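Alright, structures below, take your time with them.
Derivation of every value follows stated rules applied to the coordinates shown; laboratory data play no part. It should be emphasised that the depicted structure is a prediction, and the values quoted were computed from it without experimental measurement. Cβ atoms are built from the backbone, for glycine too; each structure is taken alone.
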Structure I
Amino acid sequence: MKTRASPKKKSQPPLLEFRNITVVKGDKNVLDSVSVTIHEGENVAILGPNGSGKSSFIKTLMREYYPLLTEDMVFLIRGQDEWDVFEMRSTIGIVSNDLQYLFTLDMSGREVLLSGFFSSIGLYNRVVTDEMEQRCDELCTFLDVQHLKNRPMNEMSSGEARRFLIGRALIHRPKALILDEPTNSLDLHALHTFRILLRKIARSGTGIILVTHHLHDIIPEISRVILMKDGKFCSDGPKREILTDTKIGRLFSVPVHVKVDDGWYYATGY
């Protein structure tokens, strides 16, 4: 399946530009001189085994981890090394596993969506405008969760709750959506529903940056794959050139056969 290439203005800076980013935790480099450039409109997967540094990359992007300051380090978002947090919300939306654990209270799906306007966990006396309610209803329709919006999060399945967290990240219409291991704890039905939603988001024009250790998470709309191991990006390129038996076998240290079926990639034989 062909993916749609988004036109880019030559003067437009990359969405993300990291060069020589190193993050140390204890006596270990969890990111080891990482460099990557991702342009606005790109759909990219970052694939690697557990412990490869994928979550550390996300935490660095979210400013939970801070890189070593070196002369050759570059950390830019849309060409800026400083930014206003409110402006960032319309640039990048993030759904992390840590976020899922925070929203296990009895707040409703509607409250979760609206909390995205305030970057809060719940509303807690926030003033919700008519425009915010309208955006909430738009997202409920887009996510196909109208029937769930008044249900408490702790009474939803993992897949249902995940859709509201994605909606929270989309509330400001970001240029890109970053998802960290988004299919953890999903059963087959929830996985099927999630895939449909992710493809819908990609086709709507929001760039997808998918961080995962599962080949089958990589939707057909993703055209670029970056492999990560031992805190480094070890391979980067078009999906068909990266998702090969040799490269995936080396990445996960196991012999595999990569099978392609209607734009989806699966690892078999291990």
Structure II
Amino acid sequence: MNEIDAALTLFANIEGGHNFWSNQITENGALEVYQKLLSGGYDRVKFEKLISNLRAMSVDKIRESLVKTGSIFLTPHSPEWPISLNDLSVVPIGLIVKGDLSALSDKSLAIVGTRNPTPYGVRIAGDFAAGFVDREWSIVSGGAYGIDSAAHKGALIAEGRTIAVLAAGIDVAYPAGNARLFAEIAENGALVSEVLPGAHAIPARFLTRNRIIAALAQATIVVEAAFRSGSLRTARDAAELMRPVMAIPGPITAPTSEGCHRLIGERAAEIVTSVTDAVELISAL
């Protein structure tokens, strides 16, 4: 067992976003934490299930799943690791990536929003994505229906690169209707996941992946979002990292813009109405 294999085995058995284990691995290294778990250095009763799973786990089988899906496992010690993720309070144990690893280090903008956008929101997301791609930025989003998909497509149409941070395994088309989009993204951008291939999306994984979206990008724009929305969580994650947060205004009667107006009203996001506005705001900070 070496450091990478220990990290991969721990990654396979610890849910992403776990504060305690993230800190333990960051401070002590994956191999030391792995060996300490198996030797009784941590509470055997409290962590009985984790210890049992580690003993039964075959790292060779995990590696086989990576080969089959054409993906790669990165840790914070990998040369290709996006160092912006190290700003997180809960640094990922690792990431599964499919595509061009260099995309992870691009200057990038996160575009997020509702899964049920208006035609206005779809157009704005695509236009902003294309506008930033023209300025040699990449686009980061979550691969969901709605604003996420519009942002990814806008980047691809403009012949740019885009990164989809998924809440499921790299080989699980979730949502199913975006399978073709994910294949196009992986051609010159990247698919990123904090779970093993084959893992299905669960509600908690959407929240933990939001922090990765926020950390990968230099700035975040919320296009359309309901008053209570996962996109607002991404915006707040970005703000905690001291990254610029922007919001697109919409009609004051539109439920799909309530979240954007809330961010603007709380001074949690700057209002932007054009790509030029957004670029100037980011450049000024």
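So here's what we get for this one:
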read-out	value
Structure (I, II) behind the derived value 25 of relative contact order in percent (Cα under 8 Å, 6 or more apart)	I
Origin of the value 0.95, where FRET efficiency 1/(1 + (r/R0)^6) of positions 19 and 203 (r between Cβ atoms, R0 = 30 Å, to 0.05) was derived from one of I, II	II
Which entry (I, II) yields the derived value -8500 for helix-only ellipticity at 222 nm (-39500 (n - 2.57) for each DSSP H run of 4 or more, over all residues; to 500)	I
Among I, II, structure where Cα extents along the principal axes in Å, for residues 91-154 alone as derived comes to 29, 26, 23	I
